[in-house]
Each structure stands twice: as structure tokens, then as C-alpha cells.
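Structures incoming, each one as C-alpha cells.
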Structure 1
Amino acid sequence: MLNITNRGTEDRALDVVNIIVGVCLALTPWVLGFTEAAAWNAWLVGAAIALVALGALMAFREWEEWVNLVLGVWAIVSPWVLGFVFSGTHAGAVHVVAGVIVAALAAIELWFTHKRALSTA
């Protein structure tokens, strides 16, 4: 398990963006009036993304990025799995956009973490 303690501003900025995306995802059910399944998914996944990113911001551990990668992928596929992709409230689109952002940032962070670890060996 990698523990990179000297993370740069760019690395921390990725976690801040994930916190913002997670909070926004968690708040969108009230703004857009999601159906029950979409609302619960947005609240839980959004809160989990924000909390994991906050943890990574405070004390980075590689597993936190893997968790956010999985949460991002879940946010992308959940509209189809839970059946709210065509709910009419844009819940599917919101989940997909948030999921793509979170998954991409987590993948970038993992790539940089491993590239940095290999270059210092």
C-alpha cells in the first residue's frame, strides 16, 4: 500500500474536486426532484464520494482512490441497474456526469501515484 505524504497541490486539488462533485451529487435530489431510487443512490454515493475524498485529502492512502474509482463507475452504471435512466428528472445524466468526473480523477490520481512510486525506486 502506497502512502504518499508529499502530495502536491495538484493532487490535493483532485480530491477537492471530488469532494465538490460528491456534495453536488448528494444535493441534486432536492434540486431536481429525483425518484426514490435515484434520490437514495445520489445521497449515498455522493456522500461516500465526498467522505472518501475528504479522507484522501487529510491522509492519502491508495485504497481511497480505488474506492472512489469504484464509486464513480457505480454512479455511471447505476441509472441502468436501478432503472432510473429515463426517469424524466435528469437523474441518469447527473449520475453519469458525476461518475465520469469521479472515476476519471481517481484513475488519474492512481496513475500519478504509481508513476511517482516507480520513478523514486
Structure 2
Amino acid sequence: MNVFDYVKSINNHAYLNPDEDYSQFVITRNFSYFIDTALYAAEINQYQVPNKAHYDYLFNSIRPRKRFSKWNKKVEYENLDLIMKYYQISETKAIEVLGILTESQINEIKEKLTVGVI
């Protein structure tokens, strides 16, 4: 059984008995994206409870409704490691700097950091 089957069952009010595939983190994170379920997700996230208690709390607290949202994914930047190494800055600052630099400046940095390659 897929983890998102439990999310669907809570949304549709079709009871499933949680087994070892049940992931409290994924299910809580899923419900944290919606305004009507965020407080329930925050409340259950404060406690360490068994999977069945976690599922039962969400199942009995959340009203049935269609809910769908895309999960945020980390964006990969092409020359991020290069900028971090050259300026010795954090990833957040390097993303800001990467937006400012031109292509010719990035090529100059690549040449300066290329050591021992003919």
C-alpha cells in the first residue's frame, strides 16, 4: 500500500488500517499545505504516537474534501558549488550572487578555480 493511499482515505473518509508502510511525516506534511488542515497537522506533529493513533486522529478530525497540492522541490542551480567555493559563502548567499553574475564573470571564476588541468 502506498503512503498516499492513507492521505486519500482520510480525505475521502474511507477507513484503512495503518500498517508498516504508514509514514507519519509524509502524511502530516501533506496536510500542512491546506488552510483547513494545517492546525490538525501541527497539533499531531507535537506528539509521538503510534501509527494507528496518528491515523485515527486525522481521520476523525479532518472533514472529507478533495485536496491536492504539489510538493515543493529543491531547485538545482548549475554553477552553485563553484560560486560557493570561490566566494566562500553559504548556499543561500550563492543563489543571490548567481542571479547577479553574468556568463562571462562565471567563466572567469571557472578559469580561476581550474587548477592543474591543461
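Taken together, the values in this text are just the output of simple stated rules run on the coordinates, not laboratory data. These numbers were taken from a predicted model, which means no experiment stands behind them. Cβ atoms are built from the backbone, for glycine too; each structure is taken alone.
Where is volume of the Cα convex hull per residue in Å³ largest, in which of 1, 2?
Working: 1: 83; 2: 185.
Max of volume of the Cα convex hull per residue in Å³: 2.
Given a computed value of 30 for relative contact order in percent (Cα under 8 Å, 6 or more apart), which structure among 1, 2 does it belong to? Don't skip to the answer; put the middle values down first.
On the way: 1: 30; 2: 22.
The read-out comes from structure 1.
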Distance in nm of label points 7 Å out along Cα→Cβ at positions 53 and 101, calculated, reads 0.7; among 1, 2 the input was structure 1
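If helix-only ellipticity at 222 nm (-39500 (n - 2.57) for each DSSP H run of 4 or more, over all residues; to 500) is computed to be -28000, which of 1, 2 is the source?
Working: 1: -28000; 2: -16000.
Source structure: 1.
Out of 1, 2, which structure matches 11.9 when mean count of other Cβ atoms within 10 Å over residues 61-68 is calculated? Present the calculation step by step, with values, prior to reporting the outcome.
Details: 1: 19.5; 2: 11.9.
Source structure: 2.
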Comparing FRET efficiency 1/(1 + (r/R0)^6) of positions 93 and 109 (r between Cβ atoms, R0 = 30 Å, to 0.05) across structures 1, 2, the largest value goes to 2
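Taking mean count of other Cβ atoms within 10 Å over residues 21-28 for each of 1, 2, which is largest?
Numbers: 1: 21.1; 2: 16.0.
Top value of mean count of other Cβ atoms within 10 Å over residues 21-28, among 1, 2, belongs to structure 1.
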